[in-house]
Structures are given as structure tokens and as C-alpha cells.
Structure P
Amino acid sequence: MNCCRQLIFLFITLFTGSALLAQTPLFSFATDVSFQRNFKKGQQYWAVGQTIQGQLNFTPKDGLYFWASYYSDGQFSDRLIATAKLPATVPQQIGYINNVQMRFKQLSTGWKKYLKGNCSTEEGFNIYGYAGFGLVLGRVINSHSATIDTTVYYVPVRNGKANFKRLTLDLGLGWEVPMGGGIYIYAEGRTWIPASSYPSKYLFVNKNAPMMGMFNAGLRILFD
């Protein structure tokens, strides 16, 4: 808890300090296409999506970002075993396949720091990093390959559809080049690191999940 308070205090200090130094904040709008990979064992899949982002630079090198991302369904399967609740039940175990569709939306806000160049450079290229906190909104649909009587058997995950949430620590590293007229093309890598765990009976893997990596490419427009 003390560690979280220190991080929040540091974030507020950086935010207010940069804001006081700035003369006129610069606003940017960005949008991109995203390729997403869930690296968590037992949930591995690919998906595509889009991010819409606003950025407010209080200095040429430092600013606040806010983005909203959404992705297509990812698909994977798990081989699972349902076990009998009573010793007299025959059979004692039923093997089956759980076919899964999983989809994520995410809201994130945090700090963007230019390591090379700045938000309004007109030549060369920029290198920057992200650090922030996010809220992941997940949806999962499970479809069992066998019909299992849950009054007789314990099942590792429930059949059907459910929603779940995760808090995340969001990190990213990017590269961009100016195209003129306040337009920039960028490419970046991002990751969502789970910062909370709310177990769901519809997820076979709950611990430290999802573990996401994204590659994004898009366009940023700077408004003077």
C-alpha cells in the first residue's frame, strides 16, 4: 500500500511540476492499428484492434496521454477434465475441450516522455516511452465439446458467456517521424502487465493474466 502511495505521489509531482513549467500545452490526437498477442500460457492467441489517443504536452518532452483500445475476438482451446463429486459416479472423469473466444477493451492514462526529439519537432525522428495505469474490460465465451451435468461433476470453468476486469500497469516504447504540417507517423510496442487479480469462474487461467504485447502503427496530428 505504501509503495502504491509513493507511485501516485511521484506521478502527481511530475504532472504538476511539468504543468507549472509549461507556457501553452500542446494537444495531439492519434489513432493506430494494433496487432495483439496474448502470451499467457493457456490463453495464447492473436487479435487485431485500434487505439484512439489524446495527448496533452505540458513541455515539448513531457505530457499526459489517454487512450481507448478495442480488439477483435481471440480464439484458443483448452483440454480439461471434469471430475465426479461422488465416489459412486461412473465414470469418475470426463475429458473434454473448452473452446474459448476472448476479447478485450482497455482504457489507460499516464505519462509520455520523449527520450529523443520532442512532440513538435519538424525534422529527424523521435523516440519516446510510456508509463501509465489501465483498466481492461474483458469478455469470454466458453463452449464445451461435451455436455456435462454440473450437478454431478466439478468443471474447471463454466460454460457460457461472462465479463471480467483487470487493472494493469502499461508500458510502451515508440518511434515517430514528422511528415510536415504537424502530422507524424509512428510505430510502437506496448505491454499490459496485470496489477490486480479478480478470479473468474469462466477463466481457466486467472493468475497474472492476461499478459499482453501489442505492436501499433499509426498517425499523430499535432494541433498548435
Structure Q
Amino acid sequence: MTDSKASGPVRRTLHVGPLQCNCTILFDPEAREAVVIDPGDEPDRIAAEIRKENVRVTALLHTHAHFDHIGGSAGVAAATGAPIRLHPDDAPLYDALPEQAALFGLSARSPAPRGAPLTDAEVIRFGAFSVTAIHTPGHTPGSTCFLSDGAAPILFSGDTLFRRSIGRTDLWGGDTALILHSIRERLFSLPAATPVVCGHGPDTTIGDEKRANPFVREGA
């Protein structure tokens, strides 16, 4: 688990499940309100962390609907009462959770009902803070990143952008040209110093990826 107390909302990032999805609890330490980004597995562990911080979760936000990012959503929703939210273009993937898991030799129950769909540029508030949804299709049709506010905004990129890599596009709904467009046109327009919490693996920054990511670096 990683911990950040930079100016702005408090971040707790847990690495959950067999694919070590980065699940983040982002909260206002004064209002004790939170959002959870990608509760992909280990719902009891995520719920325990939420209880430890004594926060009320207002939404479960999903960068996309692959099984490793939604597998714990039903359990965390049951524990918190928070709505499950994702972009509507990923609804077919979400509804096919058991079939997705089976392809990887795993099992999963049918997913819990979804809440209101996410929309591009939507602002999701928790306490005095918020995150803004950025629709970045390519890894999946509904892939969405989230940009926090505050003095030091953080981008939660899901499986769209990784440190020195990008999300795979050989699964259902993947589109290589589209993911490159999403990264170059939507994410690389952010300030170079913007930290990026990826869907798996280590953090990076927008500037580092513009300079050194072999898939999308400037001039590539």
C-alpha cells in the first residue's frame, strides 16, 4: 500500500488481486468523504481500510470494466452503500464479469447493479475536493481517467497509460489508434509535472512519459 499526504485529498493506494490492480481510496480528511477508484479485488481488505480511515464513500469509480478492476466492486458497494459508476460504453464488459474471469481460469459472481453512468468531463465531488472524468477510449471503449483537484492534481490513468507502456489493445473493444490518440490528445495536454497513478505498477508523470515512453513519446 502506498500513502500520499500532498496538498489536496489524501490518497491511499492498495495493490489488490492476482494482477495487483492499483485501487485508490481518495478522501477529504476534514469532511471524511471519499471516492474509491478501481476496487478490483479483495473487497474485505478495501472495506477494512475505509473503516480504518473512518470515511464515507460517495462513489466507486472505475477506469474500465476488465475483471481485475471490477471484481471487488460488489463487495465494496455492499459494505459502503456507494454507487458503482463507469462509462456506459463498458457496460457489456461489466455485465460479462463471470465470463471474463473464466477466460483467465478464475471465477467471479455476477456483478452488482450499476449506478448512474459516468460522462466525459463529469466532476465527482467528495467533501471539498473532486475528480474530473476524462474519457480515454482505446484499451476498452469506455476507458476513463480521473484527474483530482487541489494544489497538486493527480491523474489516475487506469490501464490507458503505464510507466513506459500503454494498455493492451488485443482484447475485446481494444483499438491501438484510439488509445494513442487518447493519450496524446487528452493526457499529454496536462502539465508535465502531473503525477500519474497507473492501473498497475509504479507511478510516473506526464512529462516522463512524453519524454521516454516508447509507444507515445514525442517524435515517435
Structure R
Amino acid sequence: MCGRFYIEESPEFEPIIAEMNRSPLTQALRARGEEPRCRGEIRPADTAAVLAPSRGGKRAVFPMKWGFSGKGLVINARSETAGERPLFRESWRAHRCAVPATGYIEWEHLLRGGKKRTGDAFRIRPREQDLTWLCGLYRMEEGFPHFVILTREAEEEIRFIHDRMPLMMPRALLDEWLRPDGCPEALLSRAVREMRFETLKTNTEKLQGVCV
């Protein structure tokens, strides 16, 4: 599961913001009074910076809205089955993307007295990376790109928080992941695995910010 991710201020992220701000899609978004979110906490239905191939096949940055329209807003897809499900099949084969982030937020899922409840909130990120890449799928809806984040089974050290986590790729594999003619199945075993985590001060702590 991934229902929040976040972006801290970072010199490494500034060129990504700058490239997205030059996109005609960003200008069209702002013309109708909407702003992409490029810092702080990113929530479902927000518009964020996402890497995907340009028409010329090169890596580029686009604003995309988080969530596919379905029975409600669909924000995640299981990497193990995305290639088989009708909602994701075409995107899995040819429309893969990567969402830059400095981590994601997950709430501890507890079972007490036979009932599930939500525990503490955690910030989770790769152990050796400040900026990471959440793997996703995208498609066009009413002329604007939308994305979902792929998930996989959680690593052992964070399984006590949740049994699912986002699929993340090392920077060196980004171009291979994004290639429309690539084989995503071959990359699943090479996902980032070693994670670190910290408890949020409160379950309502928020990190806010829009693109400037």
C-alpha cells in the first residue's frame, strides 16, 4: 500500500521541478487555476512531477494526477498482477513511469481483540538514498496523464508497519524501467530493498508545499 509520499527540499530535486514547470501540461494546469505539488506531502488526486518517456523516447518530466478513475480513485497496483488486470495491462506493457520522492508515509496496521486499527505513522525511505524513484504506470484521462504507484511485498524490517510497500528502482535502472519496449518483469527482482524508517511526531503531521 502507498497512500502518501513526500518530497523534502533537495538540490537534486530542483532540476526536476524546473523541467516540469516548462511543460505545456503544467501551463495548461495553471491556466485553470491548479498547481502541481512538488514539495511536502503528496496525496491521492494531487498532481505531481513524474518521469516518463517523451514522444521521442527520451526521459522527460510531466505533471500527472495521482489515481486512475475506476470504482472510486485507484491509486495503487500490485506489481505481481498488474500485467494481467484489464485496468493496468496496457500501461504495464508500454506506459511505465517513475515518481521522484524522498520517501513515503505509512500507518502501522494493528490487530487487537480481533479488530484492526491504525497505529503510528512512519516515514520510510531507502537506507542509502535521499531521493528515490517509486515505480508506476500512467495513462491519459480526458487529455491529462494520470498515474498509479506499483506495490510489492514489504521487506522484513518494515513488515510490522504494513505488508505492502512501493516498488522502487535504483537510479541506474530508470531508463530500462521507462522503456516502452522493455521487460518490466525482468526488473522486479532488482528493486531497492534496504529501508530505513522513523515515526512521525503525530499522526496528523503534514508537510506542505507547491511548485514555485
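Which of P, Q, R yields 0.98 for Cα Rg over 2.2 N^0.38 Å, as computed?
The structure behind it is R.
Suppose relative contact order in percent (Cα under 8 Å, 6 or more apart) works out to 20; of P, Q, R, which structure was it derived from?
Here the read-out was taken from P.
Comparing FRET efficiency 1/(1 + (r/R0)^6) of positions 142 and 174 (r between Cβ atoms, R0 = 25 Å, to 0.05) across P, Q, R, which is largest?
Q
A short reminder: the numbers here are calculations on the coordinates, not readings from a lab. The structure presented is a predicted model; accordingly, all values stated were derived computationally and were not measured. Cβ atoms are built from the backbone, for glycine too; each structure is taken alone.
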